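*Asks:* Please go over the structures that come below.
Each value in this text was obtained by applying a stated rule to the coordinates, not by laboratory testing. Note that the structure is a prediction, hence the values are computed from the model and not measured. Cβ atoms are built from the backbone, for glycine too; each structure is taken alone.
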Structure 1
Amino acid sequence: MRTHFHTNLDLPYCEKWPIDLPAIPRVGDKVQSSHAWPTMIDGFGGFRLELKVVAVRWVYRKNKEDWMAEIELHTDKSVNDFYKWYAPLIGQRASAFI
């Protein structure tokens, strides 16, 4: 099923979200970006950003004469706390986002 993911977070373009899923995620589900950062966390590499589904909206596409699921993602943290956590993992400073 075709999907469109979005978030109000300022994220690098390399973070990629699914465009086609076998089922629509529910509010509360978590979705990982397909981009793997080489950052080491607790001795493990390959960090992937994972955000929570906070809303699902069905949007009518007139040119296709059908509906598509528009899925909003966000973090459980405050926006400031998110950037303080996320920025160092991707080699940036939080001030680059805030």
Structure 2
Amino acid sequence: MPSRVENMVQTETGPRHVMQGTYLGARIEVIAGYDIQTDGWPFHICIHQSDGHTDRLSSRPTQFWTESLDSAFDQGFELAVRHLTPSEGASEKPLG
């Protein structure tokens, strides 16, 4: 899992598995569940900002799938970190 995410803890286990952590003041939740029909792990990501706003990084049904629960958590946190981290040079205007 990305080392930049802090306070990581699994908060639910069972049909629905939830791991949460914090990054840049936001609480990230990665929610996954096993799908017997595909033998895969669909997952989605929720980012809860300190101002009360929540972003969901996938549509319903989710487009994110992996082959294991650990991979779902790893990929979910990585996607959340990328979403929360400003791109280098994104605010620069082209010269001209």
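*Asks:* Match the computed value -5500 of helix-only ellipticity at 222 nm (-39500 (n - 2.57) for each DSSP H run of 4 or more, over all residues; to 500) to one of the structures 1, 2, and report its label.
*Replies:* Traced to structure 2.
*Asks:* Something else: By the measure relative contact order in percent (Cα under 8 Å, 6 or more apart), tell me the structure among 1, 2 with the highest figure. Show your work: numbers first, answer last.
*Replies:* On the way: 1: 26; 2: 23.
Comparing 1, 2, the top value of relative contact order in percent (Cα under 8 Å, 6 or more apart) belongs to 1.
*Asks:* Now for a separate question. Identify the structure, out of 1, 2, from whose coordinates Kirkwood radius over Cα pairs in Å was calculated to give 14.2.
*Replies:* Considering all the candidates, the number was obtained from 2.
*Asks:* Hey, another quick one. Given a computed value of 3.1 for distance in nm of label points 7 Å out along Cα→Cβ at positions 36 and 84, which structure among 1, 2 does it belong to? Write down the numbers at each step before the final one.
*Replies:* Values: 1: 3.1; 2: 3.6.
Structure 1 accounts for this read-out.
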